[in-house]
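**Student:** The structures considered in this document are given below.
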Structure I
Amino acid sequence: MPNLKVTDVLTFVPAKDFEISKAFYLALGWKQTWGDSHLAVMENANQRFYLQNYYVREWAENFMLHVSVEDAESWKQHVTKLMSEKEFSGVRVDGPKQEEYGALVTYVWDPSGVLIHFAQWTDD
């Protein structure tokens, strides 16, 4: 019988300016565990994604990253403080907002227009 076990799923996040996007995610709390001039593996709490040096506006502005967190309000405060300390053009924060699907969500737009959902599950 073939072994079809999945061991991980990672997404490729677009970056309009690769160095600025890396700096943004590092400032948020991710760490870069590997990288070259085209790709960086970003990790936080054993969760990873690929940040890529590739950008198509329509794709980036329709791209979303859902991150499950313990405290959506803390993420809003963290990003708001970060925005007051460092200039990341295009970065915005909104929420938290209770969503019908059972999560309290803080929305953050990264420097490339990617929408990050910092989602605290409230519906057990």
Structure II
Amino acid sequence: MVGSEGSKDFWRVLLAYFISPVAVFLQVGLTLHFFINVVLFFVVPWIGGVLHGVWVISTIGPNGQEEPDGMNTFVSLIISFFLPPIGVLMKRGVGMPLLINIILFLVVPWFGGVVHAAYAITSSD
């Protein structure tokens, strides 16, 4: 994920945390994944759709091709939803992104860390 594509993934991931069918539609269009996500979103309220949505965004590129590092990104994003610094550590290692995430996680409890973690994990800078 490079440049503008990474930033698009960031916004899709944030959208998937709240309205996953919309995020999946933006990623893959009206495909089987979209309809699976709609069903999961309503049958397994919220969490089913979120897990599937983040999986689709992490593992399937907008062109329909499999992302090479997709499963690592998926696991990091799911962990970062609950413990943002751990997700950032898994994907980016020890460094400035981890330090920023810890500070945001402490200053703006949970939300600041989750938003920054989604950015740090989906960007490649």
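**Student:** Between I, II, which one scores greatest on distance in nm of label points 7 Å out along Cα→Cβ at positions 38 and 70?
**Tutor:** I
**Student:** Moving on to the next point. If you rank structures I, II by distance in nm of label points 7 Å out along Cα→Cβ at positions 78 and 94, which sits at the top with the largest value?
**Tutor:** Evaluating distance in nm of label points 7 Å out along Cα→Cβ at positions 78 and 94 on every structure, the highest lands on II.
**Student:** Quick check on the output: -7000 is helix-only ellipticity at 222 nm (-39500 (n - 2.57) for each DSSP H run of 4 or more, over all residues; to 500), derived from one of I, II. Which one produced it?
**Tutor:** I
**Student:** Thinking of I, II, which structure, once Rg and Dmax of the Cα atoms in Å, for residues 22-85 alone is computed, gives back 13.0, 34?
**Tutor:** Of the structures listed, the value fits I.
**Student:** Additional query: Looking at distance in nm of label points 7 Å out along Cα→Cβ at positions 14 and 46, point out which structure of I, II has the largest value.
**Tutor:** Comparing I, II by distance in nm of label points 7 Å out along Cα→Cβ at positions 14 and 46, the maximum is at I.
**Student:** Tell me which of I, II gives 2.7 when you compute distance in nm of label points 7 Å out along Cα→Cβ at positions 30 and 102.
**Tutor:** It was calculated from structure I.
**Student:** For structures I, II, which has the highest computed value of mean count of other Cβ atoms within 10 Å over residues 54-61?
**Tutor:** Once mean count of other Cβ atoms within 10 Å over residues 54-61 is tallied for I, II, the winner is II.
The numbers here are math on the coordinates, done by the rules we state, and not lab data. No experiment lies behind these values; they were computed from the predicted model shown. Cβ atoms are built from the backbone, for glycine too; each structure is taken alone.
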